[in-house]
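Below are structures written as structure tokens.
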Structure I
């Protein structure tokens, strides 16, 4: 079976999360993992806004895995190309030109998500 980049990323992330939680995680790590998933639920700010904020933060921090994860979430909840363009612009302004290589990868990943 020939997996796409998206499938490979998703499967590897799930495998590694499971490994950490089953083999290594103490109570604090498990709580952090749980908190991470809870933060993105609808509340005062809708999930869509929170995912867009997460994507900006990931761009600024230059975490390619985090960028991919938030791109997947943004795609699933209906972020448009125009919204993504503005998200990337905010990340670039806040993070500076050092974010450009990560932006290139993000745009390529987004293009693949839309296929």
Structure II
């Protein structure tokens, strides 16, 4: 815990754990063994990240696209990522969708695990 608090302090100096990252939540994540969408948005903003809404797709800025993480339910539901729009975001972004569990693990440890 002490190490996590030290890491969090360092991350805040850099703008937060998610500084420079955009998070796109798949439909069905919020409220499905996860906080509400408003609460998820607050968590991402508190960590220095940006939340992308579905109505803002497609991502036209190539740099933003490459720093976008798609968040699915845990476990991942195939229907959440099967649309052509989501497939494109995943291909242009970090390459693999991550689960809500991954997001909270990263926040708890103050490390972007696997990115």
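Nothing in this text is a laboratory measurement; each read-out follows from the coordinates by a stated rule. Treat the numbers as computed from the prediction; the structure is a model and nothing was measured. Cβ atoms are built from the backbone, for glycine too; each structure is taken alone.
What the table below lists for this structure:
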quantity	calculated
With relative contact order in percent (Cα under 8 Å, 6 or more apart) derived as 30, matching label from I, II	II
With mean count of other Cβ atoms within 10 Å over residues 53-60 derived as 20.6, matching label from I, II	I
For helix-only ellipticity at 222 nm (-39500 (n - 2.57) for each DSSP H run of 4 or more, over all residues; to 500) computed as -12000, the structure of I, II it came from	II
Which entry (I, II) yields the derived value 0.98 for Rg/Rh (Cα atoms, Kirkwood Rh)	I
